[in-house]
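Following are the structures in question.
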Structure 1
Amino acid sequence: MLETVKREQDMEITISLPDKIACYLEGKWGNLERRLKIAIVLEAYREGAISRGKVRELLGMNTRLEADAFLKAKGIYFACP
């Protein structure tokens with residue numbers, strides 16, 4: 001019997017920014033899509049909506065330590081279990 005694995009599909013979100021602002025921010029921050037994804041993931045983590053493991057998964061990090069270091073660099077600390 002074959003088992004099917006359901007794969008989550010990514011939601012696409014579109015925002016509108018004036019070209020001048022978008023170009024400025026892209027020059028300052030680099031890839032705006034990535035920057036916005038990071039902002040959403042960090043806010044979701046701060047609110048307790050997602051776990052550190054989900055942060056790691058969503059941002060494509062390989063290890064828990066990499067995710068922990070990233071969160072710490074962003075000023076987000078957590079209590080040890």
Structure 2
Amino acid sequence: MSDKKNTKYEIARMLGARALQIATGAPFMLKLNEKQLEEIQFNPITIAKMEMKEGALPLTVKRPLPREVQRRTAAHE
């Protein structure tokens with residue numbers, strides 16, 4: 001596994017956190033018109049997946065490594 005890739009657990013955590021933000025009224029990081037929102041039925045998880053695919057997800061992962069070294073990776077890496 002490459003250091004720059006996120007694990008499936010990190011991806012699930014980021015999508016869930018972002019979907020919760022969207023569901024509670026956070027602004028979208030993508031431009032979506034009414035027709036697009038109706039097609040996806042205003043689903044926050046789908047919107048979070050779209051943001052991740054476009055590299056617009058505003059989250060990073062702080063991954064502890066041996067010897068007290070830490071690595072931060074962005075959601076789109």
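Here are a few things to note about the model shown:
- Highest-scoring label, criterion being relative contact order in percent (Cα under 8 Å, 6 or more apart), among 1, 2: 2
- helix-only ellipticity at 222 nm (-39500 (n - 2.57) for each DSSP H run of 4 or more, over all residues; to 500) derived as -13000 - corresponding label from 1, 2: 2
- Which of 1, 2 leads on percent of Cα pairs over 20 Å apart, largest value: 1
FYI, it's all coordinate maths here, none of it is from the lab. Just so you know, these numbers come straight off a predicted model, no measurement behind them.
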